[in-house]
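What follows are several structures.
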Structure I
Amino acid sequence: MSVKPDTPLLDTVDTPLDLRKLKPEQLRQLSDELRAEMISAVGSTGGHLGSGLGVVELTVAIHYVFNTPDDRLIWDVGHQAYPHKILTGRRDRIRTLRQGGGLSGFTKRSESEYDPFGAAHSSTSISAGLGFAIANKLNDKPGKGIAVIGDGAMSAGMAYEAMNNAEQAGNRLVVILNDNDMSIAPPVGGLSAYLARMVSSSEYMGLRSLASKAMSKLSRRAHKAVGKAEEYTRGMVTGGTLFEELGFYYVGPIDGHNLDHLIPVLENVRDADEGPVLIHVVTTKGKGYEPAESSADKYHGVAKFDVITGKQKKSSGGPPNYQNVFGETLAKLAETDKRICAITAAMPSGTGVDKFAQAHPERSFDVGIAEQHGVTFAAGLAAQGMRPFAAIYSTFLQRAYDQIVHDVAIQNLPVRFAIDRAGLVGADGATHAGSFDVTYLATLPNFVVMAAADEAELVHMTYTAAEYDDGPIALRYPRGAGVGVDLPETPQKLEIGKGRIVREGTKVALLSLGTRLAESLKAADDLEAKGLSTTVADLRFAKPLDTDMIERLMRTHEVVVTVEEAAIGGLGAHVLTFASDNGLTDSGLKIRTLRLPDLFQDHDAPDKQYDEAGLNAPHIVDAVLKALRHNSAGVEEARA
């Protein structure tokens with residue numbers, strides 16, 4: 001393919017079909033242009049930067065060598081998929097990343113045929129790739145399943161479960177291990193690149209196959225000796241013994257930024273009969289952008305930033321973030337309580353555990369992307385008399401639900417769950433929303449479930465959880481900054497299952513759980529202006545309910561509305577069940593429940609998401625007026 005000398009190559013590439021028309025010697029220039037385009041785009045939108053910068057050359061090489069989308073390319077987590085999106089027909093929308101109506105920050109099936117599998121949680125790619133590979137095998141289709149998985153994702157057991165079952169896929173499954181922390185292999189150079197090309201070549205694989213046939217004629221002892229010799233020789237040279245034991249043909253490590261190394265290896269693997277194959281690629285997170293390369297987190301997730309300086313345009317001042325309030329409170333409590341431990345699953349700064357770790361490193365544990373292990377590890381600590389806090393995002397805690405039930409709840413062990421990112425999370429969308437934890441925890445016997453209305457309440461609930469030894473207890477709080485209340489100097493131990501009346505009225509009662517309290521108070525102001533005296537209660541607990549307070553409010557008010565930033569089956573369901581079981585609806589009491597809608601909400605600004613969900617003050621007012629059959633002026637009106 002020939003282009004004018006002054007025409008950027010990236011302008012000639014809309015899909016991988018265009019990419020494959022380029023000459024190999026043009027791919028370096030294309031990669032440089034792709035990296036610059038990604039930096040420019042993320043600078044204007046914010047998002048995940050470092051991961052994508054590290055796989056620019058790998059992305060180009062995969063699409064150049066393999067026949068995507070027929071070969072199904074799956075990016076684990078999806079943080080690193082921005083270059084992939086630019087090369088697969090979405091460059092014209094790349095500056096809408098993570099914005100309402102724009103591109104998702106992760107791969108998404110509805111977005112492109114080049115996204116065969118949605119991904120935003122870690123360590124799923126090999127299982128999905130195996131599914132695609134086996135389906136093609138069963139239907140006699142030629143396409144491969146190609147899984148690109150970061151070495152951080154290899155801390156999750158699911159990746160090994162998939163690999164242990166991959167042998168049936170044969171050469172239809174290709175796993176590319178993107179090692180961007182140098183955690184598996186030493187730096188690679190010319191010798192390892194040569195060895196990778198050699199062991200991936202058809203000649204080597206053919207000799208290996210021939211040798212295997214010849215070995216089958218040998219005695220069992222000789223066969224075993226020869227096999228061990230090859231295993232240890234290749235293991236010492238390439239570090240592939242583990243993957244070979246799991247049934248993979250191991251190739252690597254190779255330099256993931258050297259296209260002269262990548263292209264021939266990928267071509268060899270594409271054309272090989274051997275399989276499944278694991279290619280070990282070493283990359284540098286943040287590659288090619290000095291501010292990212294020199295940053296401690298390699299600019300993993302960034303706000304909008306100045307491309308020239310790398311300076312992020314973060315808001316300054318304002319209330320502290322909830323996760324920092326939690327981390328600092330827990331660290332302070334641990335000064336006098338040596339039993340307190342903190343566990344996180346690869347999210348120390350996101351959960352505030354980094355604050356705890358600075359003060360108490362010997363009692364802080366980052367278990368990696370291994371939520372199942374983290375929960376049962378916490379259960380073991382609790383069973384031995386420690387006071388463990390498992391600080392895990394709501395969306396990631398879902399991955400450990402069996403451990404919550406079997407290892408914690410049934411045994412009634414006092415594990416403390418600090419559930420960050422509760423409710424809607426904005427730009428990360430449905431995959432990261434903390435929608436379901438109230439429902440899936442409050443249904444379990446022995447559990448206590450709290451939700452903080454503000455950062456001061458979070459301080460009290462952290463202390464309450466630390467002091468609670470009678471069974472499992474959870475406290476949930478949202479992403480981002482608090483509402484701006486003063487933090488207490490001395491935390492208060494809350495009475496389990498008791499809420500508080502924030503505002504007293506006579507006609508309407510709003511029962512709030514969590515940070516919708518602020519919107520409930522705004523709604524109360526509007527209702528008062530319409531002549532409707534309104535009580536606002538912060539229930540604090542989804543389980544156990546403050547049944548005394550709820551019954552009193554139900555017997556003295558005409559309308560009761562529950563408000564929660566959680567899915568159906570949570571607070572509202574429990575309040576309705578209590579009211580029904582105790583005959584509280586027999587007198588004509590009007591009960592309404594406001595909660596997240598029964599759908600997966602797309603990414604957008606949080607305020608817009610809550611507007612869509614019907615959980616802001618105007619929606620609360622509307623629910624009350626409909627229940628009373630009043631119009632906005634407070635005049636009774638029959639409404640359908």
Structure II
Amino acid sequence: MASVGARLSSARERAFIGRDEELGHFGKALADDPQAPFAFYLFGPGGIGKSTLLRRLADDARAAGRLLIELDGRFVSRDPADFERAAGPFLDVAGTVLVVDSFEHCQWLENWLWQHFLPRAADDTLVVLAGRLAPQPQWTADPAWTGLLHVTELQPFSEDQARSLLAAAQIRPELRDRVLRFAAGNPLALSLAAAAGSTGCGREEIWAPSADVLRTLLAGLIGEVPTAAHRRALEVAAQALSTSEELLTAVLPEHDAHVLFSWLRDLPFMESTHRGLHPHDAARETLAADLRWRAPNAFVAMRERLADEYLHLLREAPEERVWTVTDELFYLFREGETLARLRTWSREDEVHDRPLHPEDLDVILRMAEETEGPASAELVRYWAHRQPQAFSVYRLVSTGRTVAFTARLALPAPPDPQDLATDPVVAAAWEYTNAAEPVRPGEHIGISRFTVYPERYQVPSRVIDLSSSRAQAESARARGRAYGFAVFQDAETWAERVKGTLSDTGARPRVGECTYGVFGVDWRQEPVETWLHRFISATAAPVQSGPAPVSRTAFDQAVREALTHWRDAGTFAACALMRVRLAADLRDPAEELRTLLRQAVDDLAHDPRGARAREALTAGYFSGAPTQEAAARRLGLPYGTYRRHLRQGLDLLCEGLWQQELHGPQQP
């Protein structure tokens with residue numbers, strides 16, 4: 001009979017998945033390969049499989065006949081002498097293997113280890129350190145350690161590896177995709193899901209993690225959370241596409257955002273991008289699932305608070321801040337069927353966009369010719385000359401390599417005959433507007449004319465996500481935009497993807513060997529904020545004959561949208577405020593609501609807090625100022641001061657109108 005230890009080792013070996021590279025390097029070191037490292041440093045977030053890999057390496061060391069010393073950083077005292085006594089044979093017995101797990105709990109030992117302890121190791125010894133934190137950079141950069149130290153950041157399992165684990169655990173095939181989305185390749189999450197198994201799930205039931213699974217995952221992935229404020233910050237990060245200190249300040253005004261952001265940034269499962277922090281997928285899913293389970297109302301409240309902030313930014317932030325706001329807004333509601341068809345939030349091709357520079361032209365012309373042919377490349381050259389500001393060039397965040405470009409044209413009415421004669425796609429868009437509802441002088445159309453990403457051509461990607469977000473933000477802030485258009489090859493496939501968001505114009509213009517579909521929306525019939533709000537609802541509301549009940553969040557957004565379009569009677573008549581209870585009994589809802597809004601703003605002057613707020617609202621929405629910056633100049637105020645008065649005015653106005661929505665107008 002084999003010993004219990006041998007049987008455990010054999011079972012671990014059979015169940016072990018992946019990590020071939022790490023096993024290979026360690027195997028060479030056990031075989032005394034002179035080129036193999038002496039010290040191995042493994043790091044990664046909780047649940048990524050560090051301890052499992054350490055146990056496998058320890059088994060391999062025993063099998064090789066090596067003396068093994070295993071220490072746990074959680075139980076190491078703060079006296080280096082205690083560590084040296086526990087690891088004593090490592091300094092005296094040749095061939096000893098020292099393994100230290102949970103090294104983050106004794107990270108303060110690191111300098112002493114590199115400088116004083118490890119250089120005294122006996123011959124042919126090996127050391128393996130594993131923790132959540134990366135080693136200090138001075139050791140990885142030290143040329144003396146270059147050939148002796150091997151550092152590995154453990155990655156999540158690949159999809160094939162994860163599916164192998166679930167298949168071995170006999171998770172039913174129809175449940176595996178949901179488990180994979182939840183676990184995101186995290187070995188701990190996958191193992192817990194496999195242990196929970198399919199028991200109790202009906203054939204049609206969607207797998208969801210149990211409370212016990214979530215509790216274990218939170219302890220393993222997240223660790224200790226210091227205070228309730230820190231947990232609120234985690235809950236923001238779980239839902240937001242990216243989290244900045246500015247976002248925390250806006251949605252958690254009662255807490256110290258600087259302290260919370262610094263804490264988030266140091267968590268081992270957080271990654272940093274140029275837009276802020278985001279958690280590893282398994283940590284994000286675990287936090288969000290836990291909040292949904294224990295406090296569903298808090299989950300919805302946090303999501304609405306974030307949505308309010310994004311809509312505020314879309315309306316009022318400086319231009320350089322708004323281009324990705326709809327991307328962040330839609331991410332909150334990414335599980336909806338329509339958004340799932342259109343968008344992807346994969347980090348595999350994280351890109352950022354930059355304006356077109358002259359040195360980029362040859363690169364984008366080559367991309368256009370390779371994907372759409374020489375005729376399209378000539379049109380890219382034409383529009384780059386006519387509207388260079390319409391182009392965005394996309395580079396990978398990781399390497400800086402240019403991988404894609406887009407162009408969002410703004411074309412005033414009446415159309416330029418040269419444009420119509422040169423570009424069949426632009427001509428088709430103008431022809432559609434003439435047949436539907438012509439664009440008036442002073443108005444213009446926007447058209448996302450080119451979306452060229454050779455490696456992921458015309459399929460949902462981060463490039464399309466970001467370009468769409470910029471196009472939607474431009475449409476929301478542009479004055480006089482009558483239509484928006486998007487252009488795609490494979491028109492039938494994209495007609496299904498955009499159903500409910502854009503109308504298929506039926507136009508199929510041809511450029512060279514390629515045929516394109518043209519899809520559009522009339523922003524005069526449905527203003528951008530109304531259009532956006534249709535896709536950020538968690539569930540579709542049933543159609544009702546009378547005015548539908550509306551949430552405070554939706555009501556405030558409708559008031560702001562109505563203010564934005566107050567001076568355009570036609571657009572105002574289509575805004576969401578026309579469908580609230582406040583407008584139900586009005587004989588001429590559009591005109592009477594416009595009067596009501598103006599009167600409500602004027603009434604703010606009677607409130608001691610409202611005099612400056614009334615001036616800001618009047619200048620920003622009723623005076624004809626083209627931008628908020630211009631309104632600030634008109635009042636002779638710094639832009640920051642103007643925005644403070646404007647926000648206070650909006651809050652007071654929405655509160656007053658909301659009371660009328662709930663209780664009816666006050667009687668004189």
Structure III
Amino acid sequence: MNSFFARKYVISGIFVAIALTLVARLFYLQIIDDSYIHSANSNVMRKVIVYPARGVILDRKGKVLVQNEPVYDLMVTPREVKEIDTALFCKLIEIDKEGFIKRMDKARAHSPYRASIFEKQLSARTYAKYQEYQYQFRGFYAVNRTIRSYPDSIAAHFLGYVREVDTNDINRSNGFYRSGDYIGKSGVERSYEDLIRGKRGVKNLMVDALNRPKGIFMEGKYDTLAVAGEGLISSLDKDLQILGENLMKNKLGSIVAIEPATGEILAYVSSPSYNPNMMVGRQFGNSYMHLLNDQTKPLFNRPIQASYPPGSVFKVVSALTAQQAGVIDRNTVFFCPHGYSYGGGRGWMGCTHYHGSTTLQRSVAVSCNTYYGFTYAKMIDGRGLSGPKAYDLWRNAVTQFGIGHKLGIDLPGEKAGLLPTSEFYTKRYGNDKWRSSFNISLSIGQGEMGITPLQMANIMAIVANRGFYYRPHLIKGIGAQKIAKKEFTEKISAGVDERYYPVVIQGMSDAVNTPEGTAWSNRIPGIEMCGKTGTAQNPHGENHAVFFAFAPRENPKIAIAVFVENAGYGGTWAGPIASMMVEKYLKDTITAPKYIQDRIYNANFLPAPKKVIDPKSKDVKKADSIKSKTDTVKSKRQVAALVKPKETIVHHSEVKRRYE
């Protein structure tokens with residue numbers, strides 16, 4: 001009897017345990033674990049990401065530079081795709097059958113049960129054709145997106161481009177970006193990404209058994225709205241930008257124009273450029289590789305990444321810093337016998353003309369190399385200090401003009417240029433006993449010095465302002481309130497008192513507006529433009545043409561730098577471009593003679609396409625024979641004579657050898 005009751009309690013206990021387990025499991029599934037709820041909901045509800053429109057970018061007058069146009073990402077849930085007309089589907093979205101299979105395999109690998117992108121960025125036209133037959137393709141649906149559109153196809157390097165995020169972008173964003181999102185990759189699209197990208201939304205749709213939308217779930221109670229990105233008002237003048245790009249067509253180089261009173265960039269030309277519309281849509285990858293392999297490097301952002309010897313524009317900086325240091329004044333005269341002799345007569349830096357007795361003002365107007373050779377020597381050798389210590393003082397004064405460091409423009413990838421330290425020369429020459437003769441080419445903006453076109457234009461803005469500048473920038477206002485970034489309203493001193501500028505400015509005016517000046521042919525009727533020509537030496541080919549200016553002389557409205565690679569004389573090529581840009585901006589007209597305009601527009605300084613030599617051709621043997629002849633030349637000096645053009649300045653290594 002006792003064993004009967006014992007078995008009874010055991011069996012009852014088992015049933016109670018089972019019941020408690022079932023209750024606990026039901027409680028867990030219905031109260032704690034929500035995965036089954038989500039699974040059930042997914043059968044009747046579709047969560048659709050609502051992507052925001054990126055902020056529109058306008059020019060300084062409110063004209064559209066960048067806008068958005070609609071496209072559609074086609075999504076697929078592989079398990080729901082059954083018995084569709086594949087041939088019709090492929091025809092509608094313009095892919096082939098192999099492409100269909102490849103995309104479906106990728107979607108299944110991602111997840112058979114979750115939607116993923118099947119085809120990106122269908123145009124509105126393509127989607128309209130597909131939409132007529134959408135009901136036949138169960139498992140597919142479209143998500144609205146927008147892509148960038150450039151009405152005038154200009155300012156590619158300034159605006160930048162947008163592309164899909166990669167793994168690094170996702171990881172760096174701390175979860176903000178997801179696969180399939182887009183991000184600014186260059187230009188202001190990248191610099192202002194946080195502001196113009198907007199915020200995603202979510203729309204919950206009811207769908208039927210065929211995955212067809214049947215309305216909004218719960219009347220949109222759980223939807224979130226997408227927030228469009230902030231608009232940007234750029235400092236660019238669209239008409240001036242178009243003119244600059246046309247003038248620089250078929251040329252390598254840059255144009256940077258700045259409003260001196262604000263630091264706002266009026267024109268930003270990097271040439272050669274590309275049509276920014278190439279970098280949107282389904283052909284992005286092909287377009288990018290095409291540009292990447294172009295030997296003229298159209299993706300290279302020359303205004304902030306190219307570094308050149310400034311040439312004669314640096315004489316303006318030399319004249320100002322030497323006055324501030326007290327080594328010269330407006331009445332200082334040096335004698336120019338067609339060049340400057342240094343190193344006890346062992347070195348010679350040629351000058352373009354025999355200028356005779358030359359004042360500071362005239363030295364600027366006629367671009368006298370000799371005057372600045374003497375000036376640099378007084379800065380380095382005549383201050384009672386060792387060469388390195390005097391050089392450090394000189395270098396510090398020069399850097400305050402924005403040379404040798406980044407200016408802080410609102411674009412990614414800005415380079416600092418190059419202004420060597422005293423340690424560089426001490427290491428080069430093996431001791432600290434060097435003097436001005438060891439790097440005399442710096443006196444006229446040659447040698448190891450390199451500055452960007454942006455820095456060149458900024459120097460002109462400093463002179464126009466008589467001693468200060470604002471950080472050059474491309475965005476003057478953000479959002480409806482047109483908010484300006486604080487760092488672009490800061491006034492920065494160049495370290496030279498205002499009283500030292502008038503004599504230099506008068507020399508720059510004489511350079512343009514008097515017959516003796518180097519830029520006499522670039523004068524503008526009715527506008528007193530103050531400018532400086534430059535011909536920067538290029539050991540690899542034709543010299544670079546340079547021109548810098550600001551106008552008008554009183555209350556300047558524009559400062560400009562034009563740099564044309566391998567063009568020759570600054571007054572012949574860069575000067576006319578700058579004159580036309582200045583006149584267009586100030587008077588909205590161009591009065592330059594037609595033959596000059598035609599000469600500029602039609603000039604082509606692009607390098608000849610590199611010839612690809614067939615390994616089986618006779619050209620290979622010819623090249624080998626040339627090489628064998630070169631190999632027989634034993635002397636380094638003989639080799640240099642074969643490949644290096646003549647220079648007016650003796651190279652530093654030659655100076656060192658002579659001193660030894």
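Suppose you compute distance in nm of label points 7 Å out along Cα→Cβ at positions 437 and 453 for every structure in I, II, III: which one lands on 3.9?
Computed on structure III.
Where is mean projected area of the Cα convex hull in nm² largest, in which of I, II, III?
Ranking I, II, III on mean projected area of the Cα convex hull in nm², first place is III.
Distance in nm of label points 7 Å out along Cα→Cβ at positions 317 and 589 computed as 3.2: which structure among I, II, III? Don't skip to the answer; put the middle values down first.
Values: I: 4.6; II: 3.2; III: 3.8.
Comparing all candidates, it corresponds to II.
Just so you know, all these numbers are worked out from the coordinates, no wet-lab data involved. Nothing here was measured: the structure is a model prediction, and the numbers come from that model. Cβ atoms are built from the backbone, for glycine too; each structure is taken alone.
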